[in-house]
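Following this line, the structures themselves.
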Structure I
Amino acid sequence: MNYCTLAHLKKCFLTIIFVIMIIPGFSQEPPEYDKILTSAGVVEMHFIGHGSLMFKVNGYVIYFDPVRSSGNYEFLPKADLILVTHEHGDHLDPKLIGDLKKQGTLLFCNQNSGLKIPWAMTMKAGDRQEINNIIIEAVPAYNIVHEITPGHPYHPKGVGLGYILTIGGKRFYIAGDTENTPEMKELKNIDVAFLPMNLPYTMTPEMVADAALAFKPKILYPYHFGDTDTNEIVKLLKDSGIEVRIRSLK
């Protein structure tokens, strides 16, 4: 084989590598994640985007509001448990849920979401489940102030849910689409809270701060925050004793 042939092969090889690198999916970074130590093991909290999260503990995979428009799911694992807060299109994606399903996958959701996914099991505020030593509590999620038109809130009371998961003694609160409701402000012993901060649908930074100062989570992640300036919540909770963590969850 002469030099020209070797040079040609090398060029072809480099071209193939370049093409692979720019194919969508290969070039995308996996979701950012944090770790929380519990008595049951380390909980990985993966920030997929918008209102979509994935938790992993000892290989057990939990998705919250998985929606393909929120991030790249191509290389993420199948679900053991899926929790859906409500039926809006940026929180409920039946096609993706079908793709994430495997034998034994469980799905819990609000009643309206259950109408769109026949195999789902529905919950209402106040309900409790225990799956794989994880306690799941459904709590209310609704608007008080922000409305589509007078008398018609973006998220009416009695429809959507938030979830509190107790894993190895730590309590994780994923609020769903909600404002700073009286029920939220009465929560106790929350270690990690995910609170939405996206106008006009959920909370202002001031509302998030009001709720956080009432129930005092140890760690607060603003999520589903769109174009809201996250620096505002950092300023509002300065010296509060609440650790505010900003991650890629627009």
Structure II
Amino acid sequence: MGMPLVEVRDVWKVYELGGARVLALRGVNLDVGEREFLAVVGPSGSGKSTLLHLIGGLDRPTRGSIRVGGVEVSSLRSDEELSRYRREYVGFVFQFFHLIPRLTALENVELPLVARGVDPRERRRRAMEALRIVGLEHRARHRPAELSGGEQQRVAIARAVVAEPRLLLADEPTGNLDSANARLIMGLFRRLIDELGVTVIMATHNLELLGYCDRAVRLVDGAVAGVYGRGELAKLAGG
């Protein structure tokens, strides 16, 4: 692993739910290198999504430190600061594609650039380039209902990378896809790492996909139960 892009130090997250305290993360420590493809695995409720949300600035840790590209994310307090961090550093891909039905694929991909105030001609050019990278420039004028599930997820990935983030956070990105489309999406993530130099952190239940990754971290009950290098991923996947 090269220099870490992401540094997680002794991170805890406690939720108050109906008067009860729920411990979602317990003292997590993790480094993620530049251009690395890291899988976060573990049973439901192990803290995978919580960890991604904290790294992405969608939530704040109860205790501990998170640094991304030199930015102390855990010290950002205002919604404006967190929004700026997300715009400048992070792209998100979720299990559900979250495309806007009335917009074309191209218009959906343009949305992050609209939020940044990019000139319309420039944002159209960049959105078309992002669609080209995911192999869907020929579907630019189609609306989500006219696309397959795999195509919709590729549009969502194009939208996530159009603003050139350093970090891509993918939360169960293949959860709604068949195995063929899941493999296509994983191959696409590898291409994005190679071509755009992004770092990818993916939460997944699907251990069959680990062969595409560089490392995996396993969470159990909110704590790191193991870190697995490339040579150990087959063992983790049960192969």
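A few remarks follow.
- Highest-scoring label, criterion being relative contact order in percent (Cα under 8 Å, 6 or more apart), among I, II: II
- Of the structures I, II, the one that -6000 was derived from, the read-out being helix-only ellipticity at 222 nm (-39500 (n - 2.57) for each DSSP H run of 4 or more, over all residues; to 500): I
- Distance in nm of label points 7 Å out along Cα→Cβ at positions 35 and 91 - highest-scoring structure of I, II: I
- Cα extents along the principal axes in Å derived as 46, 45, 40 - corresponding label from I, II: II
- Which of I, II leads on volume of the Cα convex hull per residue in Å³, for residues 51-98 alone, largest value: II
- With FRET efficiency 1/(1 + (r/R0)^6) of positions 163 and 179 (r between Cβ atoms, R0 = 30 Å, to 0.05) derived as 0.50, matching label from I, II: II
Only the coordinates and a few stated rules stand behind these numbers; no lab work does. Because the structure is predicted, anything quoted here is derived from the model rather than measured. Cβ atoms are built from the backbone, for glycine too; each structure is taken alone.
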